[in-house]
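Heads up, there are several structures right after this.
Every read-out reported here was derived from the displayed coordinates using simple, explicitly stated rules and does not represent laboratory data. Bear in mind that the values here come from a model prediction, so they are computed numbers and not experimental data. Cβ atoms are built from the backbone, for glycine too; each structure is taken alone.
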Structure I
Amino acid sequence: MKRLLLAAVMMLMIACGALAQIEDRKRLEQISQDLFTGKYEQVEPEARAYIEEYPESADGHRILGWIALKKDNHEEAKTFFNKAIELDPKNDNAYVGLGSIARQAGDLEQAIKYYDQALEVKSDNPEVYGSLVVINILQKEYDVAIANGEKALKYDFDDPTLYANLSVAYHYSGDEASRDKYYQLAESKGYPNAATLQQIFNGEIEL
């Protein structure tokens with residue numbers, strides 16, 4: 001009887017632990033969604049509270065890395081991204097974050113190394129291919145930029161930024177028909193910086 005009671009208690013503890021974990025992931029997903037919609041200043045206290053409660057959460061540190069990057073605090077962002085990778089070496093989005101920091105600092109070769117590490121973890125990561133498009137354009141490798149842009153859309157056909165980046169790649173390659181096609185797709189999907197694209201096309205902004 002005691003054994004049965006002990007087994008029942010253990011099963012209850014396991015079940016409660018599983019439920020708590022599900023609730024934690026839901027909470028983390030909500031934080032991530034709020035960050036994606038641009039509410040990074042509002043979501044920062046919740047994200048910090050989360051890693052105080054769950055200091056071993058790789059995704060919690062990753063999210064704080066993106067919040068710091070949005071605030072142009074690159075050193076703090078690096079710390080959070082590196083901690084996320086330390087906790088989970090397969091956290092591809094943390095490598096993307098480090099790549100973004102390097103790209104913004106003008107260190108394109110280092111950025112590519114980080115993006116390559118992200119692809120080693122997740123070869124179908126559209127965010128990486130989209131980021132590589134920007135680097136390829138800066139390096140004037142327009143054919144490579146177009147190839148990476150097409151790969152990005154293969155894995156994610158809903159992100160308007162991917163269409164916008166590809167339209168810029170086609171612009172610099174001299175293919176105006178494809179440029180306009182992807183510009184219109186970006187605009188139809190709600191790309192917020194369509195005016196900037198027009199400035200690039202008109203030569204007012206040079207990448």
Structure II
Amino acid sequence: MGLEIVGFPRSNFVRAVRMVAEEKGVDYELVAEMPHSDVVKGLNPTGKIPAMRHDGLELCESLAIARYIDDAFDGPKMIPADPKAAAPVNRFTAFSATEVDQLLMRNYVVEYAFHKDEDGNVVRTKIDKAIKRFPKMFAMLESAVEPGCFGTSSFSMADCFVMPILNATNMFDEGKEAIANSPKLNDYFAKMQERPSFQATAK
């Protein structure tokens with residue numbers, strides 16, 4: 001069986017693992033499934049996406065999937081083999097998947113997209129709390145891209161995990177303003193949008 005990535009295409013974690021596959025030149029099939037569907041729960045009891053199938057292996061958790069793709073297939077390494085070179089990549093990949101995702105996706109983007117009152121108005125309680133934390137977060141992001149990529153001078157798995165989050169954040173006014181007001185991050189975001197892996201996973 002070839003590589004199958006299972007999940008909703010607009011999920012930042014689904015897009016991250018797809019970007020890893022694209023960067024390595026790996027052919028894969030995207031099996032579009034919403035979280036908690038029967039198909040997803042058959043692969044991951046928590047119902048979370050993405051999940052993966054490949055050659056008899058079933059796997060869940062985005063970091064595990066991304067690392068499997070990096071190890072199992074030919075192509076440029078998304079995590080360097082040298083432990084010292086790998087350390088910042090692992091650090092900033094984990095940072096994206098935890099702190100950045102929690103603030104910018106769970107408490108900002110998802111709230112805008114899905115938390116509405118009975119009249120269809122956005123419920124801003126979590127959004128406004130998240131925005132108060134933007135200055136610290138965007139200062140960290142600005143510093144992280146100073147080497148040229150996210151935490152390092154070369155494109156890596158960390159970039160695959162942070163770019164879908166930045167793209168979603170940029171869709172809403174406060175997030176767009178925060179990126180625009182961070183010069184290095186704004187330049188980084190514009191540059192990374194041109195990568196074929198980012199463009200190929202836009203849908």
Check: When relative contact order in percent (Cα under 8 Å, 6 or more apart) is calculated for each of the structures I, II, which structure yields the highest value?
Finding: II
Checklist line | Which entry (I, II) yields the derived value 1.6 for distance in nm of label points 7 Å out along Cα→Cβ at positions 51 and 75 | finding: I
Next item on the list: Kindly point out which one of I, II the value -26000 was derived from, the read-out being helix-only ellipticity at 222 nm (-39500 (n - 2.57) for each DSSP H run of 4 or more, over all residues; to 500).
Entry: I
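Given that FRET efficiency 1/(1 + (r/R0)^6) of positions 83 and 123 (r between Cβ atoms, R0 = 35 Å, to 0.05), derived from a single structure, equals 0.20, which label among I, II identifies that structure?
On the way: I: 0.90; II: 0.20.
This value belongs to structure II.
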Check: Can you tell which of I, II yields 80, 33, 33 when Cα extents along the principal axes in Å is derived from it?
Finding: I
Margin query: Starting from the value 1.3: which structure in I, II was distance in nm of label points 7 Å out along Cα→Cβ at positions 115 and 147 calculated from?
Written below: I
